[in-house]
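Engineer: What follows is a set of structures to go through.
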Structure P
Amino acid sequence: MKAILYFLPTLCLGACIPKAAETPSNELTLLVGTYTNGSSKGIYTFRFDQQTGESLLMDSVALPNPSFLTVDDDGQHVYAVSEMNDSTAAINTLELNKEDGSLYLLGRQPTHGADPCHVAVNKDILLTANYSGGSLSVFPLREDGTAGPADTLFMGMATGPDALRQAEPHVHCAVFSPDGKYIYATDFSADRILAFAVMHNGLTAKMDTLGVTVRPGTGPRHLTFAPDGKHAYVIGELSGEVTAFAYDDGRLTPLQTIAADTTGARGSADIHISPDGKHLYASNRLKEDGIAIFAIDPQDGTLTKAGYQRTGLHPRHFNLTPNGKYLLAACKDSNIIQVYERDAKSGLLTNIGKDIRLDQPVCIVFVNKH
């Protein structure tokens, strides 16, 4: 491992959207990551029809706490964390057969940071955000698509005002910018978005001029970029607010802060934008569990509240189908994935009752079958 780097300035935050294949088809492979301290095995694969909302279980593979996962551009390799609070914390590389949903474990690397809770990948490197470790791990990718040993750790800080939740460093999410030139990561306990430039085999140490701070006590958790590549949005777990940014060549400029959680639950979690770029969705937990719905101004990227959809308990993660017709919410404490049909005009959601019952589902990724 090259180095462990500590730094004070604002750094990076990334878009937290698991990838899907480029051209939508009706039949998708649905991957679901779970917590495994109950009856769940690990990762489950389903066939999902994005025209009807129907799903069919195909296969599963046993892994400890694969709480977040993503796929490479062709959908062949799956990268899943093992969110463990000790030295067994790891990133797993699996091969996916999109025809039958089978998964084969190719390799595993320790993250050297406890509780990895997010993963992002490009063609050269893979990243894990390690919540309890307070770090961002960087892994080179081998020619066969497997992750090599962690090359570098970038450390977060704990300078936020919340004595309970921000007492120790927590890095919660890391994503690539739309142009692929930068990485942005949420430094939860320092209320910062960290910024790094992407190199062929890693990341620059830091880019202080591109990092930004958010309001003290926000606890930035997940970030996503709009399909137009010109705007980014971050959900604050502690503040329950969405902060909107303009994005231009690595620079994030704050535009707006708007409440997603109006009950003060301090449990906001995930954030995604519809494929047509018209609506933003943000999940809230612990009180009035549900998903806040916002309309996005097509000119300046600002948000207007459009509605609120109550869900099952603890919607830790959710995702939209590539065609934008359905939103699936992983309600961990209700042991269910709820399927909502989305109104493309209003953005509002309707539960169609085609639930997927699974113990402690926590992450949803779609892969086009072809």
Structure Q
Amino acid sequence: MLKQWGATSLILFFLTGCFSSLPEEEQVVEENVNEEEQIVEVVPQIITPDNYYQSVLYDGSYKHGESRGFGNSVIYNRLDLDQLEMGLTRIAQQHFDPKDYFFREGQFIERNKLNNWLMRYNKDSNPDGLNPALGSGEDMRAREESQPRYLSHILEHNYLVKDSNGQLNLGGIVIGLSMNSVYNFRVEDEQGRYYFYELPLSEQAIEQEAERIAKEILSRLRSMEEGVFQDIPILFAVFKEQPRESVIPGHFFVKALADPRGDLGRFQRLNERYLLFPSSEANQEARNEADQFQRFKDDIQDFFDTYLGVVGKGRYVDNQIQELNIEIPLRFQGKAEIVALSQYVASQLQQRFQEHYKVSVEITSVSGNTESIIVRNPDEEPFIHVLN
């Protein structure tokens, strides 16, 4: 049976995913912040397959991170930025159980400090820079390439836990290090003309730099605020961005945990990646899903008498598909046709794809607007929302 949601439900979908129940709101607790008493509460729990964290509100408002919006300025590909943010919470779940911990955007790495950390090290003008100092060479291009900038962005998440008195206290910090896989830079000549270059970076070099940077950030955090973070576990996860022209996002590939009062542990490899459908890589490395996607694509193509460029992005962990996101762009038709296509898509999701992973489909118009969303969660029937 297909379910059709109204506009209000769509808002909940974007915020929380498909949910099954709405428990009563969490009890309000109080916390001393900067010597001023605030009312602190957590949003009501929403049961979803994605197991999202409950967010913390301060005096009824969501508390934005100190570096809010900074990622838009330093990460070129929006796909990378989205996966950095959402993937970091998935990794956090492996260490901070969403049943016990609550989410808050990072509050300790301030915006100006973050900007200095991301810049190149300079003994005189920027001793806090985490990217290496400009290298040596006969010209500026050679100097850039001899010491590329590896670090693109730092994303901080905080996880709070209730104590025996019901107060929320910091229980863990998670730091995402977003690293370049290709270093893009420009050089200006004497006439003021710019020349653009790109330098591919090896994963081994990226990992070595990430380890050096993580150890330095850990040292800085441990020494902040008179050592208040000494007893807090700090988790680092390293994200490898895709080249700028890529149509699939990057992925996390290593992580390391620093236990309370401990040094950074050894990096553990994360076997996560994304595949584009259709593609020769998917045909070679994920033949089963590639065949399923092609049959689905053929079904959709038969529905219309004009060509549709159906594309999909699959997320894999340990070589097992976790979710598949499909986009169907089409010239805007009448609403009746959108509804018919949405119903047809939902029926084909049941027939063409295995049930153990999530499949979502977004039908868009030529202008890029979303016309319809179809989602099938694992082992569940799909639901549809057609935008009015």
Structure R
Amino acid sequence: MKVTGVTTYLIHPGMSKNWLFIKVTTDEGLTGWGEAYTQSDRDRTIEIHVQQLARYLVGRSPFDIRHFTFMAYNDFAGKRGSLELFCAISGIEHALWDIVGKVTGRPVYDLLGGAFRRRIPVYANGWGGGGSLDDLQRQAKAVIAVGFRALKFDPFPNPWRAYIGKREEDHAVERVAAVRDAVGPEVEILVEVHRRLAPAQAIRVAKRLEPYRPYWYEEPVSARDLDGLLEVKQTIALPVVTGEELYTKNEFRDVIGRRAAHILNPDVANCGGILELREIAAMADCHHIAVSPHNYNSTTIGLAATIHAVAGMPNFLITEYFVNFEEVGKHLSPAPLLPRDGFIELPTAPGLGVELDEARLQEYAYREFPTRSLRTPDDE
């Protein structure tokens, strides 16, 4: 069996960001689907990376997954990594696993060592988090009402800056307190910070948040400042999460070796793919670090790739589910993976277990986002 072609579908789902799907075809008629992480204003360059990599994939066996990803970084990229490169590699890698699973007649997780669990816990994101405190509480209650027992949001105001004032700190603490009051003591609240704080401020805010018992404190400081992140982790009582901005096991190596976080959140659609995520998790497991994958992708292929990756992962905790993406996901896929009472059941179909309707993909034409309001000297 040989790969005969690669097709990209860059679509606009009507919210948030564009999605990039990848279809890999073979000379035996089997196809595989993958999804690459996207970021506004960089999604076209990610698609171009997929298309350029496709020139080196055609004619290869879809079974040679590790060889392809190794070649893509070492030969194609000359060991010069980037968001665009690793997103492209990840999406193609998913599609190859999907094909291999279909050829063998097994779900992908069976090819990775089988299942460690049959139900995958998920937390809700994309549920809101904005508006007044009353709006915020209504939004949080609505998420819990449909069965989620954990939710994540970013309580900090924009624009993002490393040194925010007391007003912004108060704003964040007030919003976390409001959500805790709305959902009660049994629901987990995951606090997102998006790497915007300096260590001293991250420590101060964390101490103010402790009474509201957040489940975790995500990316308080950039992992690129490993000393700063470690300072926060060693000083506060909240579990620290990092990894969204890192790619491949090479970039996670020092974070893991220095135990700079309690939990890692690599994204299967940009860290290098399913196998790379599993290897990152295996490294973390040796250092007693948990893994809770980031999943700012659609609720179709990207979610499926995550589910298969974590199914046999001993140190897995919980993964991300964007509730605002669900309706479009259900329209695009005949049988998407849907949460029930905060869990997703493992699929049993061969491959990733999720297909896409190509005719419906055509309904969501790519749309360039309006120019964003980036900071100017007047913002400082």
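Derivation of every value follows stated rules applied to the coordinates shown; laboratory data play no part. Keep in mind that what you see is a predicted model, and the values were worked out from it rather than measured. Cβ atoms are built from the backbone, for glycine too; each structure is taken alone.
Engineer: So Rg and Dmax of the Cα atoms in Å, computed for just one structure, reads 18.5, 51; which one of P, Q, R is that?
Structural biologist: P
Engineer: In addition: Given that relative contact order in percent (Cα under 8 Å, 6 or more apart), derived from a single structure, equals 16, which label among P, Q, R identifies that structure?
Structural biologist: Answer by label: P.
Engineer: Moving on. Once FRET efficiency 1/(1 + (r/R0)^6) of positions 95 and 191 (r between Cβ atoms, R0 = 35 Å, to 0.05) is calculated for all of P, Q, R, which comes out largest?
Structural biologist: Sorting by FRET efficiency 1/(1 + (r/R0)^6) of positions 95 and 191 (r between Cβ atoms, R0 = 35 Å, to 0.05) in descending order puts R first.
Engineer: Using helix-only ellipticity at 222 nm (-39500 (n - 2.57) for each DSSP H run of 4 or more, over all residues; to 500) as the calculated read-out, with -11500 as its value, let me know the right label among P, Q, R.
Structural biologist: For helix-only ellipticity at 222 nm (-39500 (n - 2.57) for each DSSP H run of 4 or more, over all residues; to 500), the value -11500 is produced by structure R.
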